[in-house]
Structure I
Amino acid sequence: MQPVEYLVDELAEADTIAKRRIGVVDLGSNSGRLVVYDQFPSGRLCIVEDARVPLRLASDIHADGALGEAAMARTIDALREFHSIALGAGAERTVVVGTSSMREATNGDTLRQRIRDEVGIEVEIIDGLSEARFSFLGAIHGLPVWNGFVLDIGGGSLELTRFRDRAGVASWMLPLGALRLTQEFILSDPADSKDVRHLKQFIARRLREEGIPRADENDVLVGTGGTIRNVAKINRKQRPSPIQRLHGYSVPYERVRRIASALSAANIDQRSAVPGLNSDRADSIVGGVIAVQVVMETLGVNELMVSGEGLREGIAFSLNSFEAPKPEAVKQASIAGLAYRFRAWEPGRARQRMAAARQIATTIDADTPPEFHEILAQAAFVLDVGRSVDYYDRLNHTATIVLIADLDGFTHREIALLCAIIREADKRQSDFSQYDPLVTVDDIGPITRCGVILAIADEIERRYPGDTEIQLKLESDPDKVTMTIPPFSAYEIAKLGDRFRRAFGRELIFN
């Protein structure tokens, strides 16, 4: 695997030559969604535009199984808007898929023909296993997971895929979508406890009939789709996290159970006011969150990892490959892509700073776990992105950018450590509690040491032209570290020496 610094040239070429702009539309049972992406050869996606419209197709299927005229009109109007936005964004190609309600409706093909005639675009109605396959590919692409299950709950159906070594090995599609379950079982507002009990029993029975297995000890449950993201948003409002991005956020089973209980006991007006819940899901969330709870109980898992990506991203990724790349490759492409967005960031200087940080850490810091040294190298790589905001506060701005960026392949803990090391290098880090619970008291020592190394590497890089190789000589013994480097002022030597002594308990001598 190539180190991240060698991906810079690839990203540069992709940004200027090889990227393509594509649109993906998902006509779901609950809502329709357009996302326009820039897609790069490295596999990463960058969102350019998006739009969402509530469709409620599952609630407008008549007794004969046909979609009503109002539902078809809503869908056609939504596609006109989506098509216009995609064209305005410069999409070279737009893929449109219909899912549960369109494939189950007796007049789904009629709607598809009307869309072709009235809007001028083609819709592919995909089967349940294809939907599961796309959702699986999108959900795990940007997450560092290897084995487990992917759960996607839409408005009309539930898809579950088991994966091993990041490849799908079995998929199940069941008519257990959030809107469908709510309409069929939740017959009062707020829900009657007897109806909730019957719904749980029904879902558990259907999962048993499908032969859904128990999860293995190290299996991860990844969840995607609007229902699961709304459950995560509710939990995050109640239990704030230092990382605001939902992608990679985890919700414990006990929290899912409590949220399901609270939403079931509330009426629709109360649910609409719940912080984190989109108001247009207030009429379908009860069935959806109960389905999440029962799936977790059936699998025997204690945590749900949320993916911010799913069906639409899976479709986009599949235009290149149906194989999920290794997490390390996703991580490298992601952090290189972040750095390259900022004009003040210079790849040559990033390579110099990274090389110096790696050399210092390898030579003098044997006590720090390898995961910190890798994060240190990534911090050195992106350190200058904050220059684009303000040179004098560049490290602080860099940490803020990293905290809110869409860094695929990273866990939330890795992002928190990355920010903490950057802030420590800036000497602004004094309260690590802002990263609770992702950073613990045991991490303070490694963060402090990595922050000092990053500060030294940054000072060394400043003294070399960006196109030259850094010549750094290090000698280390138990009492001191001797560095042969370009000239430093007495002030800088004293300042860095004091920080180094406090972090490592050794003298730092400059030659």
Structure II
Amino acid sequence: MAKKTLTRRDFIKVAGATLGTSLLAACAPQVVTQIVEQTSVVKETSVVKETSIVNQVVTATSAPTNTPEPAKLEIWWNTNLPDLTTADWKNDPNDPVFKAEWNWGGLGRLKYRPFLAKHPGVSLNVTTHSWDADLRTNQLLALASGQIPDTTYGEAYVNEFVQLGVYADLDPAVAALFAPGPLEGGFVDGKYYGLPKSTGANVLFVNLDKVKAAGADPAKLPKTWDELVTLAQAISKTNNSAKWGNTAYYTYGPGGTSYGQAMRIYMWFRQNNVPWQDAKGNPTLNQAAATETWFFHNQLMWTSTLNLINQAESEGGSGQLFNDGVIALKPGWNNDATSVGAASVNAVGIPMPIPAGGKASTTLVGNDMESAFKASKYLDLAKAVVQESCSDEAAQAFLAENAGIWIPALKSLLSQYATYTQLDGYKTDIAKNIVRVTMQQALEGDAGPIPGWKKNGVDIWTEWNAMYGRILGQKAPGMSKEDIQKQLDAYQTYVAGRLA
């Protein structure tokens, strides 16, 4: 979410990184750990075989009609909660529970204790299993071995498991409590297979002082792609530093195996009516408008130097560069507001500018969904854990109030964006005002996650990053439209092959 610091590619690991430890290190149950040791890491080329095994496991397991109690549910989550019911959590870096569990400790108690009170005799074993591709691998191993937890979590890979048919559909009345965008990754064929406990939305961060220094009007910020490119080019002419050269616009450059970079630019394609897959999950990557979108993106990227594009200072580092005025324009989600928006900078967040003939849209980042496995022998309880804990307003508000980074996904909270006050995890008024804009976009805009490929996702994102690098090139203005189209044609063929 391969720049490893402060949630560049792995947004949840930011918490561990800032505390000097990773709170999301894989911690699978013993049987799964043994499987990893015996078979090594699951390779993308073996996913077809794994899918077959998964389907056998799922179809061979019948859901109970009567849930026996007492029951102990295996809950895969963002950290280990070894003592959920008796040990208390304090929002204090010196508190031993905080040191071990970070803000997840407070959220876990807020989410799960009401569930336990409502279901006497039930207990929860809450353990973490990493994030991103590592979490995906652990889930595949659990399914293939038959050691299936009752509930799990995830972000961009949620849709892959939905398409595998291993998650149970959830109550549509509960899903209706959430904004539609955060539900999109778990919504297939009219049913909901996951609920978000948090979300985030990209907006454009603008350093108003740099706008003014370039001779532009800070009161008339860009609303279209053409206006954005014009502004970025004007700023680049006037904004210069000894280390970075002439700079204006920044987002993460290509590289690695993660979908993190795609999250930072996918909104441009949604806006231009060229999503990367259709409703049936088939790739739609090489349309003519996609070529135009990549060409537009190159124009933005090359208003800064390759040195800046390739800088490895992470999400927090790019936030500091924004505060320092090196970066004047930056698409960012609410996590960026934990480091962007120092009192010394004059900054705002605005909706992403849109192309001619396009539509307002943004990408969700940090959209952490929870799902129940249909193979759970306590299926009714597993679904209840997800539905009751994710829809709890206090739990939804917790992270923004304490950790920052995320925003709630419930409509009842997002609808308060203009005056929403539970944002103490963000330390300045500038940051809080930017976060309120992300809340509005998550609620009202055409907001959604990046596509979830039905298999071989790591391979597909690795090759996407390689293609991104080729299209960007090593010097301005990047690839020509003709060569971009060739790249997209080849990538379309590649993805179709990996999905076949």
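Please state which of the structures I, II yields 23.2 when mean count of other Cβ atoms within 10 Å over residues 75-82 is computed from it.
II
I, II: which one has mean count of other Cβ atoms within 10 Å over residues 91-98, as calculated, at 12.9?
Traced to structure II.
Any idea which of I, II comes out highest on Cα Rg over 2.2 N^0.38 Å?
I
Assign the value 4.8, calculated as distance in nm of label points 7 Å out along Cα→Cβ at positions 203 and 347, to the correct structure from I, II.
I
Every number here is computed from the coordinates shown, using simple stated rules; none is lab data. Worth saying up front: this structure is predicted, and the values here are computed from it rather than measured. Cβ atoms are built from the backbone, for glycine too; each structure is taken alone.
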